[in-house]
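Read through the structures below before going on.
What follows draws every value from the coordinates through simple rules; no lab data is involved. From a predicted model like this one, the values you see are computed outputs, not experimental measurements. Cβ atoms are built from the backbone, for glycine too; each structure is taken alone.
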Structure 1
Amino acid sequence: MAKFTQTVRAVLTVTMIAGLAACDESEKAPPPVTTPPPPTAFTVGGSVSGLSGSGLVLQLNGAADLPVSANGNFHFPKPSAKGSSYTVTVKSPPSSPVKQTCTVNQGSGTVAGAAVNNITVTCITNTFAVGGTVSGLSGKGLVLQLNGANDLAVAKNGKYIFPGARLPDGSDYSVAIKTMPARHKCLIKPVSAAFDNDTLNIAAVTCSKKGRRQ
């Protein structure tokens, strides 16, 4: 009986030692958490609105190009260093299917401690004055009309422009003769040209007196 008791005590002693070893393992301090360094570079971007086609290219600091094909958010893929200055400009305006002019707002500043996302690019479709030429006129009474509403009295040969009328690029138009000058016959020939960057030359009006060949 005494021998059995000694054996049991030996087993209990071994069990206690193993338990203490397990406690020592569980009470060890966890490894330190490594905190990543704060970012030192951030993206530059914003949003585009009013875009109606393709061809828009934005540029960052005169070097990094970013084609933009749709309205919505944009950002230049390469981050800019914290504390560096940035300037966003329009390198190429939209050109197809219509020509547009895009304006950049809040396009320059300094990169702080976060991504730049407040740049706004607003695009509007270019508009043009509408006109043409008149030849062979030798009297008063000629009245032209644009799109059935804008009347223009023409009293002499040369260039004419419909006052106060501007058409968006890509829009339809119709020039007609509302009133013919007395004893004249006038014909309209469509043309496709431009007097300058702001005025379209779309209709050439040729007049002749009745009884004479044109």
Structure 2
Amino acid sequence: MPEKEQQEFLKEKDKIQIQKHFEALQNPVTLVFFTQETECQFCKETRTILTEVAQLSPKISLEINDFQKDAQKAQEYSIDKIPAIAVIRTEDGRHIDPGVRFYGIPSGYEFTPLILAILAVSQGTTRLKDTTKEKIKGITKDVSIQVFTTLTCPYCSQAVSTAHQLAVESDHITAAMVESVEFPHLAQKYHVMAVPKIVINETASFEGALPEDRFTDEVLKAVSDS
């Protein structure tokens, strides 16, 4: 109902906690949001979440784009479905796109990965192990990681965050959360029977929230096999 849709997403205690996390922000971050509220099931709710998050730090801004009217901007960020979020850093006056994407509402268990992605993109670095960072330095081909999730999956957030951190650390990796229920045609295409399901470069895949080392090894294996 209209009244429900206008309710705030974040409770006051959550806002205070997130603001403390955002004290670690370094470079400004823009949440580049693509929407089309007349035809998109969760676009309005996603906009509410992003608006509230952006209000929690002066270093976060929200840019709202219409998926159809701003088609050129969507193409620039390789956005092909909505709701979509690209997390972009501004550093030394330049806009830097580390390839961190969310497709679908970042709610439920997927809200935490949004906060972690903002922090990682702002800082331009992650908490990945040094051994992991060293491993992915050898990647010279473009790698696309899609992490299929559901809002009720408690293990999906770990997989999403790992993928996003890899994207922040490597210029060759892009990583996207894809909410399976909102994009059933993709869930069917990639045979998503359980989540998280991770699809690498369209051809390789695995299931489960693997530890960082094994997740990275699966990515490297997919790259070497392609």
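Given a value of 13.6 for mean count of other Cβ atoms within 10 Å over residues 103-110, calculated from one of 1, 2, which structure does it belong to? The read-out comes from structure 1. State the single structure among 1, 2 that was used to calculate Cα extents along the principal axes in Å, for residues 95-174 alone, giving 73, 20, 19. Answer by label: 1.
Here helix-only ellipticity at 222 nm (-39500 (n - 2.57) for each DSSP H run of 4 or more, over all residues; to 500) was calculated and came to -11000; which of the structures 1, 2 was it taken from? The structure behind it is 2. Can you spot which of 1, 2 the value 22.9 was calculated from, given it is mean count of other Cβ atoms within 10 Å over residues 79-86? For mean count of other Cβ atoms within 10 Å over residues 79-86, the value 22.9 is produced by structure 2. With respect to distance in nm of label points 7 Å out along Cα→Cβ at positions 31 and 119, the largest value across structures 1, 2 is given by 1.
Work out the source of 13.0 here, i.e. which of 1, 2 gives that when Kirkwood radius over Cα pairs in Å, for residues 111-158 alone is computed.
2
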